[in-house]
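Structures incoming, each one as C-alpha cells.
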Structure I
Amino acid sequence: MKQLNYIDLFAGASALSEGFKQLKFNPVAHIEMDTEACLTIKTREAYHHLKEINKLDTYYDYISGNISRDSLYKHIPSEKANSVINAEISDSSLKHIFKTIETNLKQLPNSELDLIVGGPPCQAYSLIGRHGVDWENDHRLKLYVQYGRFLKEFKPKAFVFENVPGIYSANNGSHFTHLKKYFRKLGYEIDDRILNAKDYGVLQNRRRVIIVGWRKDIQFSFPELKPIVHNYTVEDIFSDLSPLTPGQVINKGKYRKEPSDYLKQFDLSNGVDFYTQHISRPHNSNDLKIYKIAIQKWEDENKRLKYTDIPEKLRTQKNTDSFLDRFKVVDGKGISHTVVAHISKDGHYYIHPSINQCRSISVREAARIQSFPDNFFFEGSRTAAFRQIGNAVPPLLSLAIANGIKKLFQKI
C-alpha cells in the first residue's frame, strides 16, 4: 500500500495527528496559529523522524535538557520542518498556505493528498461558550467553511472533522444542518458519531463529535471502531510519578516504581527510564484550604464539593446560585472528568485526588489523562502546555480513528 498523505488543520499540538503518524501516514502540513503549539509540533516531528532512523538518543538529549532546541531541529529534514505552518486560517492567509502545501506535495514520490484531518476551535459551540455568541458575525462559527476550502482546493479522498457535541445543537441545530449541506455541496458524503474517549483506552470521560467525509466517487464509510474494555483507573497513571508540592517543578524525573499495566499496554511510558514536565502550579493558602475540604469530602462521602459547602470566610466569590462546582477532585479510583483548556487558567477543576498532595494536577498528569505518551514534549510555558493539553484530541482516540481510516483506505 502506498504511503498516505494528509494535512492537519487547526492542528494544536498535533494530537489528532499522532495516531496517524504512528500508523505511518505522512503529514504534508500542520497548520496552526499558536506559535508555541507549532514548536511542539516541530519537536514531535523531530521525535518521529529520529525514531525512524534509530537515533532517538538525540531526542532524549533534548527533552532531558542536554542540548538546545536549535541543535535538535538541525536533525529534521527540510520537508518535515516545512510541514509546520504557523498561520491563522483565514481569507488572507489561504493563498500562502495553499502554495506551501503544493510545494510540499511536489517533493513527494506520490504527490496526491489523500486525507484532511482537523478540528476547528470549539469554544463557540460548547454549551459553556453559548452566552453572547454572535451567530451572524463570530468568525469561529464559519471555520468549517475554511475547512471546506481545503477540500475544494486539494480534493482529498476523505476527511476527519472533530468537534464538541454542542455543535449538534448550536443555533437550535441549524448550524450543523448548514455544515452538512456545505460539505455535500463540495462533493462529499458524510457520516458522524459521538465517540467517548473512555471507550478507546483513555482514562477520561470525553465525548467528541467525529465527522467522516469521503468523495462521492469512492467506496468509503464511517470506520468501524472496536471499544477497548478494561478496569484501569487514574491511579494507574499517577502512582509512578513523584509526589509534588504546590509550585514544585520536576523537569526530568525518575519513575518511583515500575510502570503500571495500563502504561505498558498503551505504551505511555515508552520504555525509557525518565519522564518530563511534572510541573505543579503554585496555590495560595486559601485555595489549598478549599482543596483539602474538597478532597476530604470526595474521600469520605464520594461527593463533589459545592461552593455553598465552603465556609464563608474562605469564599472569594459572591455568586452562590450558579457554577457551584468550581472545585472538582479528579477521581483517582475511576476515570477523570473532561480536561478542557480552562486548566491553563487555574487548577480548581482538576484537584489531585491524594490528600497528601493537596494541589492541582501537574502538566505531566494532565497529559497522561489525555493519553499523551511520556516522551511527548510540550513547548512553551506551563500555561501554554496546559492549554495545548486541554485543547487536544486524546492520542489514543486518534489512534483508534486512524486504524479505522487506514483499513478503509486499504479497500479502495
Structure II
Amino acid sequence: MPLSDTAIRTAKPGPKPLKLSDSGGLYLLLNPSGTKWWRLDYRFDGKRKTLSMGVYPDVSLKLARERRDEARKQIASGIDPGEHRKATKRARAELAANSFEAVARDWYAHHAAVLTDSTKEKLLRRLEVDVLPYLGSRPISEITAPDLLALIKRIEARGAFDIAKRMYNACGRIFRYAVAHGLCSRDPSRDIELRDVLRPVATRHHASVTHPKEVGALLRAIDGFTGALTTRCALKLAPLVFVRPGELRHAEWTEIDFDTHEWRIPAEKMKMREQHIVPLSSQAVAVLREIQQLTSAGRYVFPSERGGGRPMSENTVNAALRRMGYSNDEMTGHGFRSTASTLLHELGYPHQVIERQLAHGERNQVAAAYNFAEHLPERRAMMQQWADYLDKLKKGADVIPLDKGNAAA
C-alpha cells in the first residue's frame, strides 16, 4: 500500500533500519537514529541499482514521487539515472571551476603577492562589487565583448570613470590568464577600444595648497586638530615626508630606524616596486616618537581605530581635512605631495633630487639597475631644510626662499 504523510510522520525508528515501501520502487529508509531517507530501487542493463532521492521532510512525499517518475522516464529512454546524476555533478563542477569568478580569484591569488596591501584591498573589493555579481557565475569561455562592454558601461553610468577603466584592465588580465591556462580561446577585452566607449573626462589633479601663507595656515590647523592622536600625528607627518597616502597609512614600526633617521619602505609597498628611503628630519622623528608611545606594541604606526590589526582607513586623513574646513577641491591627503613638489622647486632644489624623493618613475628603462639611494646625501639635507621651512611657515614668519646654491648643497 502506498505511503501517506501521516504514516511517514508517525513512523517510529527501531533497532534496525526500517524500509517503508511506497510504489514503483520508491521507499523510505527509516534509520535507528530517526533520519528518513528516500531511496529508489531500479534495474538497468540487468543490474539492480539504488538511487538516493533526498531526506524527509526536506523532500516531501509528493516531491519524492515526482523524482521517481522522472527517473523512470530516463530508464525508459535508455538512460541510467544514477550515472546521469554523476555526469551532471561533474559538469557542474567543471563549470564552477571554469567560471569567471573561479578564474578571477585564481588570478588574484597568483598576482596578489606582488601588490601593495592597499592595492590588494581595493582590487578585490572592486572585483567583488563591480564585476563578480554580473559575470562571476558564467563560464569564462562564454563571455563576449558585448558582455564586458555592458559591465563597463554600468560602472560608467554612476560616474565612476576611473573604476570603469581599472575594471576593464583587470578583466583583460583575467581573460589573458585564462587563455594562458587553456580555459578560454581569446581575450574579449581586445575587441573593445576603451576610448571609443567611455566618455572623455577632464583630468583632475589632486587638490593641494601651494601658496606659502596657505600652507602655514594648514599646518596651524593641523596642530589644532582635536581628533584621535593617530590621525593628528598622521596629518603632522604627511607634509614632512610627502609619501603617497597608502604608503603613509601602511607604515610599520619595523621600517623605521631611529638611529639612522630613516624610513625604508619595502619595494612591494611602492607604486614603482622599488625600495624607497625617506630621510627623517628631526621634526618627523619627533612626531614618530609621539605616536610611538601609543602604537609601537602593534604592527602599524597608524593603526585603525577599530582595531583588528589593520592600518588606518584610506579615508581617515581626507575626512580629517574636511573636519578642518578644507573641501575636496582645496586639499587632499595626496595633495601634500603636490605642495612639497611645488614649493621645493620654487626654493631651488634640483628637479632630480625632488623627483627621486617623490619616488616618481622618471628613470632610464635601459639601465641595468635602479639605485634607490640615489642623491641620498642631498635628499637628507633637503628633508631637514624642508621641515625647518615648514616650521617657519607655521609660525607665520616672512619666509625668504633659500638661494639655489644652498638648496643644492
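Every read-out reported here was derived from the displayed coordinates using simple, explicitly stated rules and does not represent laboratory data. Treat the numbers as computed from the prediction; the structure is a model and nothing was measured. Cβ atoms are built from the backbone, for glycine too; each structure is taken alone.
Assorted remarks:
- Computed -14500 for helix-only ellipticity at 222 nm (-39500 (n - 2.57) for each DSSP H run of 4 or more, over all residues; to 500) - originating structure among I, II: II
- With respect to mean count of other Cβ atoms within 10 Å over residues 40-47, the largest value across structures I, II is given by I.
- Among candidates I, II, the computation of volume of the Cα convex hull per residue in Å³, for residues 32-207 alone that gave 167 used structure I.
- At a computed 21.6, 68 (Rg and Dmax of the Cα atoms in Å), which of I, II: I
- Winner on relative contact order in percent (Cα under 8 Å, 6 or more apart) once structures I, II are ranked, highest first: I
- Structure from which 16.9 was derived, mean count of other Cβ atoms within 10 Å over residues 160-167, options I, II: II
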